[in-house]
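*Asks:* Have a look at these structures, which come just after this line.
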Structure P
Amino acid sequence: MSAHASPEAPYAASVATRPIGVFDSGFGGLTVARAIIDLLPDEDVVYLGDTGRYPYGSKPQEVVRDHALEIADHLVTEHDVKFLVVACNTATAAALDVLRASHDIPVVGVIEPGVRAVVERTDSRRIGVIGTVGTVGSGAYEKALAELDSDVVMTTCACPGLVEFVERGETSGPQVRILVERLLQPIVDAHVDALLLGCTHYPYLAREIKAVVGPDVVLVSSADETAFAVADRLNELGLRRSDGRGTSMFISSGDVAAFTRLGSRLLGPELADAHSWRPQHAP
């Protein structure tokens with residue numbers, strides 16, 4: 001070892017080769033996984049979609065918290081992840097703090113990066129946020145906005161039913177459009193100029209959402225911003241990997257064949273097959 005080398009350097013190098021763990025209730029977090037894979041191609045990624053117990057948005061927060069803790073424990077103990085990304089807005093709202101207290105690795109959620117991004121995109125200082133019942137009801141977005149000390153006015157809107165369309169692979173069509181029109185009326189009435197898609201499933205519905213809110217409203221997804229937050233934190237800790245192209249592993253708690261089939265359509269060729277995981281706390 002060089003006289004100028006940090007004694008922690010060998011440890012940091014060994015940790016850097018470990019994978020990044022990403023999880024969601026199902027397919028929505030694949031938007032975040034896609035952004036991480038594209039931004040950090042040298043990193044190994046392990047993605048777990050809890051399709052056996054989705055949707056999370058209608059579940060009590062304590063149930064979502066228990067699911068998140070079980071998944072995090074699995075990713076840490078079985079896959080030795082160096083970093084945990086909660087790629088689910090509902091789980092971020094319910095469990096981010098307890099996950100950070102429970103594990104000695106960095107944990108990033110999708111709410112704070114998303115709020116920062118949508119605030120940067122508004123000119124009128126009127127923004128909208130759409131999410132699941134659980135996420136919107138948690139007040140997590142109002143808390144994140146308050147921490148920015150911003151003069152922005154936020155309108156939040158719960159959108160039950162949209163996640164289920166995505167999980168079935170239905171991302172457009174008359175039924176989707178009718179539901180989006182009905183659910184997003186408060187957003188239209190608020191005359192926002194930037195709308196945060198506060199669920200990682202919603203980018204797959206962006207065409208229908210855009211048709212309802214109009215061409216002048218900027219749609220903001222938290223996926224890219226979350227990937228940037230992960231990259232920044234890895235750089236800060238000296239844990240970013242740069243020794244070759246990374247690999248990806250995908251895990252489902254539900255029907256693995258269905259997860260592979262729909263997931264490959266939503267994510268791309270990296271999801272050629274998925275592995276099975278059976279949680280102790282079944283639905």
Structure Q
Amino acid sequence: MPDERPIGIFDSGFGGLTVARAVIDLLPGEDVIYFGDTGRYPYGPRQLDEVRGFAHEITRLLVERHDVKMVVVACNTAAAAALGELEETSGVPVVGVIRPGARALVEVTETGRVGVIGTVGTIASGAYQESIDSIESEGVELFCAACPGFVEFVERGVFEGDQVTVLAERLLAPLIDSKVDSLLLGCTHYPFLARTISRVMGTSVVLVSSADETAFAVADSLALNQAAAQRTSLGAHRFLSSGAVAWFADLGRRLLGPELESAEAHSWILPR
């Protein structure tokens with residue numbers, strides 16, 4: 001029997017909307033619930049143990065209260081901190097963004113010199129290093145760089161300009177010096193800065209976003225578990241935010257598109 005329950009997607013804020021966009025485009029008949037934990041963003045500078053707790057908390061919310069059939073961890077920091085545990089404990093299939101992104105990075109390189117940029121937490125976790133080591137990637141040399149400040153620019157709706165460019169030039173300099181030929185945007189916020197990153201890295205460097213690859217992984221999982229919705233109409237889309245709802249809806253609509261008509265508030269503080 002088809003499974004008409006929604007797909008749950010979560011991120012620390014807006015970055016996971018790149019994954020939500022890819023899922024909606026690839027699987028238009030699926031219902032989607034997106035949770036942006038904007039009340040506690042950014043995750044990148046936090047300790048991984050704290051992020052792991054957030055990831056479990058949001059997953060329980062999506063599974064127990066919203067009855068999702070799958071959870072997509074559309075946050076590299078959360079995936080690095082908790083993906084393995086969530087796969088074991090959630091009771092539903094769980095898809096992260098790290099493995100699909102790593103596979104795509106290895107596939108596009110011609111020289112074998114590849115780069116990954118991400119939050120401090122993601123890079124420090126070693127998750128991409130482990131993921132690429134687990135792939136048949138003989139001859140691939142990985143260079144990583146943390147990019148603190150990128151997420152904050154995106155969440156303010158600032159994607160280009162002198163300030164972003166100066167920061168990008170400083171943070172990306174080691175990767176330019178390493179002569180990478182492909183660069184994975186290892187944070188779902190970073191595709192919104194793709195123009196600036198591309199200008200700084202140079203047009204010969206291929207930028208890889210994990211959003212589309214993650215959507216393909218979602219489709220594969222649904223097929224494997226015979227859980228794809230069979231409706232012929234477009235799916236419904238709900239968006240929840242733990243922070244300022246009006247801000248989330250306004251900026252989120254500009255980032256995702258018309259599907260984000262409104263957002264619902266979620267508070268982690270229980271009423272007395």
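*Asks:* Any idea which of P, Q comes out highest on distance in nm of label points 7 Å out along Cα→Cβ at positions 30 and 246? Walk me through the numbers on the way to the answer.
*Replies:* Details: P: 1.8; Q: 3.4.
Max of distance in nm of label points 7 Å out along Cα→Cβ at positions 30 and 246: Q.
*Asks:* Related question: Upon calculation of Cα extents along the principal axes in Å from the atomic coordinates, which of the structures P, Q produces 64, 44, 34?
*Replies:* Working: P: 64, 44, 34; Q: 51, 38, 36.
The value was obtained from structure P.
*Asks:* Continuing with the same structure: With mean count of other Cβ atoms within 10 Å over residues 14-21 coming out at 19.9, pick the structure among P, Q it was computed from.
*Replies:* Value 19.9 for mean count of other Cβ atoms within 10 Å over residues 14-21 corresponds to P out of P, Q.
None of the figures in this text is laboratory data; all of them are computed from the coordinates on show. Bear in mind that the values here come from a model prediction, so they are computed numbers and not experimental data. Cβ atoms are built from the backbone, for glycine too; each structure is taken alone.
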